[in-house]
Structure 1
Amino acid sequence: MADAAELAFLPMQSGDLDAVLSIEQISHTHPWTKGNFNDSLAAGHWAYCIRPEPRDAEPGSYLDPKVLWAYCVLYPAVDELHLLNITVAPKLRRLGIAARIMRAIEGIAASRQMPRIILEVRPSNIPAITLYESLGYEKIGVRKDYYPADQASGQREDAQVMAKSINLSA
């Protein structure tokens with residue numbers, strides 16, 4: 001079962017991008033391009049592919065370690081970790097995977113002595129905002145007209161900026 005399997009965080013490689021893009025393109029109205037991902041990798045951003053641990057393997061199923069469950073891209077700034085992209089495969093949503101990934105990201109921040117995680121989210125992305133709030137993220141600001149215009153309305157969308165302080169003494 002997907003929600004009980006252990007997660008393996010593997011550094012994203014250029015060879016992963018076809019699988020990443022297949023999830024990205026069906027998940028976002030304005031998906032990142034292959035160039036965006038390549039630029040992040042070239043810039044040294046911390047990018048991970050999340051798959052089931054090999055010990056939980058069931059070849060040919062979603063527990064096959066070859067199946068990409070999710071991915072994330074993180075930008076390590078001087079004193080904070082900026083979450084640039086986190087996406088879970090549509091068929092694996094609502095299983096707690098995103099929450100587990102977010103907790104792992106918090107562990108990464110703590111291990112690298114980064115006292116804060118910051119992210120942007122569309123105000124219309126209620127499931128993501130609900131998740132972030134449940135994990136202790138708080139709204140700290142708004143970036144006006146941050147997201148590209150919606151094709152239907154022609155309107156750009158603001159970004160809600162959220163952050164969480166990370167306990168570095170634990």
Structure 2
Amino acid sequence: MSDGMFVGIGYDVHRFAGNNPLILGGVHLEFPLGLEGHSDADVLTHALADALLGAAGQPDIGHFFPNTDSSLRGISSLEILQRVVGILQSAGFKVHNVDCTVIAEQPKISPHLDAMKKALAGAIWMDPTRIGIKATTNEKLGFLGRGEGIAAFAVASLVKAHSEKL
């Protein structure tokens with residue numbers, strides 16, 4: 001296997017649900033609606049987990065953390081992310097950098113970006129300066145534009161753990 005760069009992309013979307021807390025990037029946001037999901041429904045962290053797994057040539061998070069597993073009900077997505085990093089380490093990879101975009105009409109995400117970077121950096125054991133997170137709207141178009149939920153994209157790059165090239 002080459003010692004080059006390995007890149008993956010992840011995407012996740014969840015609809016709003018009334019009684020759940022809203023967790024994005026491992027951070028609790030004060031908002032009257034949370035997201036529906038088997039875990040804490042953190043779309044940003046799920047997208048990042050899928051990007052990391054994809055970069056390593058692994059199946060998606062649903063393979064490792066199925067929504068049919070009752071022991072995972074309500075699990076913190078940061079814990080999922082930590083377990084994903086363990087999978088990567090076992091396969092001989094380390095995270096090089098990540099870049100994420102959250103798409104939501106509401107709530108305002110930008111005031112929470114630094115806290116999200118810090119939370120994600122702690123979960124994947126890397127410097128927050130190697131994590132990019134941006135927020136945008138869907139310009140009131142489609143289900144996201146109508147405020148029915150939140151989506152996130154993530155791109156991650158990995159290197160072999162023994163590689164010193166980067």
Next on the checklist: With distance in nm of label points 7 Å out along Cα→Cβ at positions 12 and 108 coming out at 2.6, pick the structure among 1, 2 it was computed from.
Outcome noted: 2
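Of structures 1, 2, which gives 19.5 when mean count of other Cβ atoms within 10 Å over residues 76-83 is computed from the coordinates? Each step should come with its number before you reach the end.
Working: 1: 15.0; 2: 19.5.
For mean count of other Cβ atoms within 10 Å over residues 76-83, the value 19.5 is produced by structure 2.
A value of 33 was computed for relative contact order in percent (Cα under 8 Å, 6 or more apart); which of 1, 2 is the source structure? Mind showing how you got there, number by number?
Numbers: 1: 18; 2: 33.
Answer for the origin of the read-out: 2.
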Next on the checklist: With mean count of other Cβ atoms within 10 Å over residues 44-51 as the yardstick, tell me which of 1, 2 scores highest.
Outcome noted: 2
Checklist entry - To which of 1, 2 does the computed value 31 (percent of Cα pairs over 20 Å apart, for residues 84-147 alone) belong? => result 1
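None of the figures in this text is laboratory data; all of them are computed from the coordinates on show. Note that the coordinates shown come from a computational prediction; the quantities given were computed from them, not determined experimentally. Cβ atoms are built from the backbone, for glycine too; each structure is taken alone.
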